[in-house]
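Take a look at these structures.
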Structure P
Amino acid sequence: MPLAARDLIDFNSYPISTPGPLRDAILNRVRGELELFGCAVLKGFLTPKGIAAAVAEAGGVADKGHRSCSRTNAYFTTEDPSLPETDPRRRFFDRSNAFIPADNFQADGALRTIVDSAGFDTFIRECLQEPEDSFFRYADPLADVIVNAAWEGNGFPWHFDTNNFTVTLALQNADSGGAFEYAPMIRSSEDENFGEVSKVLDGTSDKVISLKLEPGDLQLFRGRYSLHRVAPLEGPTPRYVAILSYAQEQGMVGSVERTRQLYGRTLPIHHQRAGQRQDALID
């Protein structure tokens with residue numbers, strides 16, 4: 001029998017759909033951290049039963065993940081020899097891990113039960129202080145609810161996210177390694193800030209923060225504006241992180257090139273909606 005949301009989420013610590021002083025205090029803390037760092041973490045958001053169910057679900061479809069080893073830049077764009085050699089768009093790094101596409105997670109599974117629970121989207125929106133008319137589930141049928149799976153030696157180099165906000169659930173850590181590192185709010189919709197991006201890539205920036213997430217933690221992150229990476233993993237235990245994506249524009253999907261790199265395939269919707277973003281940031 002499928003588990004209910006009350007079995008998966010610690011509603012006593014996080015009353016996401018129940019107004020009151022505790023919920024207000026959580027919102028205030030998260031908003032403050034997002035304002036300062038572009039990142040906030042709700043420790044122990046999932047129950048032990050919720051962690052176990054989500055790990056079992058991810059492990060059961062891990063073989064459906066698109067494993068790839070490639071060289072990518074922070075923007076997931078192709079090589080452009082017309083740019084100066086010092087341009088960060090010409091800095092390519094090894095990427096090796098797997099993404100389990102969203103169409104592998106069923107409506108009655110643990111992950112979608114969590115995301116579809118009463119008040120979840122509203123709570124996330126209020127944490128991010130986004131108006132209702134500019135806060136939407138990512139419309140990408142391959143990418144709205146996914147799991148990043150990684151094994152020993154894998155890592156995810158510095159990059160920006162396509163979607164404005166990313167919500168992640170840490171499900172299972174590797175034996176060691178895998179720290180989440182990020183340079184908060186390093187670019188804006190008006191300024192790519194290539195100079196500071198280059199410093200991060202060079203390892204000379206003083207803006208990088210390292211964060212250790214534990215299974216069951218819920219993270220809210222402004223990944224479109226904050227350069228970030230996952231450090232290489234060690235040990236035989238795979239790392240599973242669920243990624244739940246939102247956007248400020250209705251109907252947003254990933255770019256054709258980025259979708260092909262991450263999932264090994266595209267759907268007609270990716271080609272139909274190519275180039276429909278309102279901002280001019282590089283994907």
Structure Q
Amino acid sequence: MDYKNADALVETDWLADRLNDSGIRIVDATWYLPDVDRSGRDEHADRHIPGAVYWDLDEIADPADPLPHMLPDAATFAGHMARLGIGDGMKVVVYDGVGSMTAPRVWWTLRSFGHDDVVVLDGGLAKWLAEDRPTDAEAPAIGTGHFTATVRPHMVRDVAAVRANLVSRTEQVIDARSIGRFTGADPEPRPNCRSGHIPGSANLPYAELVDGETKMLRPADALAERFAASGIVASRPVVTTCGSGVTACVLALGLHLLGRDDVAVYDGSWSEWGTSNDTPVET
């Protein structure tokens with residue numbers, strides 16, 4: 001079984017041959033949960049793939065929203081892209097330091113603003129380093145680009161839509177958090193956040209889609225098996241969720257690789273649902 005949308009990924013060999021291509025913008029999306037004592041920005045400054053710019057998930061977000069890294073409006077997003085040198089017609093290659101944890105969030109974000117020419121570096125920085133490929137500590141010289149942001153609302157769900165789905169059951173909701181956080185056995189990493197999950201949702205920890213050694217996305221048949229085992233069926237659309245809308249995008253990428261085009265991400269995810277007073281919780 002092959003990926004239906006294999007062009008969402010590129011290999012390290014492919015990128016290594018194109019490091020000097022002016023039509024490609026390499027993006028480092030390394031980010032860590034708040035309970036992890038590591039800084040993606042600092043690690044980028046120390047070592048990154050040559051030519052890569054740093055995408056700060058918490059900065060490229062809605063500054064007025066208290067929830068973490070929520071999507072900004074189109075004008076704000078376009079301004080951020082211009083400062084990163086990402087313009088219309090440019091191919092974006094995104095990676096992260098873990099493998100495939102946060103890069104899919106950037107992949108999904110760009111697509112949600114109408115930019116389809118974005119790919120994830122399969123295996124990320126971990127695979128790049130394992131192959132002894134070059135890195136840099138210098139900030140690249142970039143010009144500003146013109147980015148046209150066109151919002152695609154069908155790719156995003158808010159709390160009202162997810163609450164309404166509790167009644168309609170039109171969409172399948174699948175949670176990318178660990179099983180301990182999903183069941184409520186483990187505490188949430190953010191303060192004042194209840195434990196548990198959205199009623200009726202399924203669970204597929206995002207790490208199950210990634211090979212633990214190579215950090216590459218698993219083959220298509222393995223992805224399909226894991227989604228099927230979680231209870232996801234082909235006949236109903238899907239909403240992915242997680243702690244704050246980041247690893248939900250790993251599930252969205254996995255489903256996209258399998259050819260699904262009926263997948264949305266709940267942007268606020270558990271950071272919103274788990275801290276609200278009027279949202280039901282199951283454990």
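Structure values in brief
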item	result
At a computed 22 (relative contact order in percent (Cα under 8 Å, 6 or more apart)), which of P, Q	Q
Parent structure of the calculated result -0.32, -0.40, given that log10 I(q)/I(0) by the Debye sum over Cα atoms at q = 0.09, 0.10 Å⁻¹, for residues 85-236 alone is the read-out and P, Q the choices	P
Winner on distance in nm of label points 7 Å out along Cα→Cβ at positions 5 and 69 once structures P, Q are ranked, highest first	P
Computed 12.2 for mean count of other Cβ atoms within 10 Å over residues 229-236 - originating structure among P, Q	Q
Structure with the greatest value (metric FRET efficiency 1/(1 + (r/R0)^6) of positions 157 and 269 (r between Cβ atoms, R0 = 25 Å, to 0.05), set P, Q)	Q
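Readers should treat all values here as calculations from the given coordinates under stated rules, not as data from a laboratory. Just so you know, these numbers come straight off a predicted model, no measurement behind them. Cβ atoms are built from the backbone, for glycine too; each structure is taken alone.
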